[in-house]
Structure I
Amino acid sequence: MKRISPFLYSLFIVFFLVGCSNKSDKIPNDLEIHDFVWRGLNEVYFWKAQVPNLDDFKFTNQSQLNSYLKGFNTPESLFESLLFDRNNTDKWSVIFDDYITLENLLNGISLHNGMEFGLVHVSNNNTDIFGYVRYVLP
């Protein structure tokens, strides 16, 4: 009987600790994308230390973070507000609303014919047009 008691106590403690969860820390459906943007920048943003709203201790629970995220109408506006010195320092951060566009960009896939061209009128009438290739893209 003494061998079973420590096992039961251990089992009880494990179930008790695992079963304790705060149900109020749910992310509302309308804030899932905002939360994703905030957590992504919080995790990997180079200038995180200079952005107070990305501080790990700024929000003590998910409810406080949700309240902050509700202040933004779009994920793009949240993203722009979390960037450090957008005009001078961080000119390269970008957000895409379509992951296929991002994948195509990263894979070098584009939707153009590989040339920059122009069209001009040869004479004053509108029937004669001259086309020229200005640049062939590599």
Structure II
Amino acid sequence: MDVGDSTIQKMGFDPMTRKRGDMTAETYTFLGCDFEHKNNDGRTDWMLTLMATNITMSEVRSKYKDTVANTSIAGHDAVTYTLSTEATGDTCFLAMDSPVGVLDLQLDRNPVRASGEPCDRIREIAQTLQEDLPKK
């Protein structure tokens, strides 16, 4: 997955903060990057992780069945979820089908420095990303 700096900026994050964050396990692979958004004081208030993965949408739905909410992003199948029903509300995940496979986004809010709901904002971010992805 190649996401250009202009797309990162459109999503509201600083491409200069890009940090590679690949992760592999026995059967799963996640390839991606982390990005930061800083407030007016220069402190990180939001962090976005973008990952391309070989996990299927069906597997995501099964693994997070207690918190998953079905949605659609730019006409593509998607779900939002949290890691547990006891999550604090400062982190939200969104997995969506795309022309390049399943993309998994994680949005973290620093509650001391930022307001807003991560699960609301992540949908807007995903919409922008989906619109800028290459078409099949």
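A short reminder: the numbers here are calculations on the coordinates, not readings from a lab. Here the structure is a predicted model, which means the values were calculated and not measured. Cβ atoms are built from the backbone, for glycine too; each structure is taken alone.
A compact table of results
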| quantity | calculated |
| --- | --- |
| Answer label among I, II for the case where helix-only ellipticity at 222 nm (-39500 (n - 2.57) for each DSSP H run of 4 or more, over all residues; to 500), calculated from the coordinates, equals -11000 | I |
| Of the structures I, II, the one that 21 was derived from, the read-out being relative contact order in percent (Cα under 8 Å, 6 or more apart) | II |
| Among I, II, structure where percent of Cα pairs over 21 Å apart as derived comes to 38 | II |
| Of the structures I, II, the one that 2.6 was derived from, the read-out being distance in nm of label points 7 Å out along Cα→Cβ at positions 68 and 92 | I |
| With distance in nm of label points 7 Å out along Cα→Cβ at positions 36 and 116 derived as 3.4, matching label from I, II | I |
| Structure (I, II) behind the derived value 1.7 of distance in nm of label points 7 Å out along Cα→Cβ at positions 12 and 44 | II |
| If Cα extents along the principal axes in Å, for residues 28-107 alone is computed and equals 39, 31, 20, the structure in I, II | I |
| For 2.3 (distance in nm of label points 7 Å out along Cα→Cβ at positions 100 and 124, calculated) the corresponding structure among I, II | II |
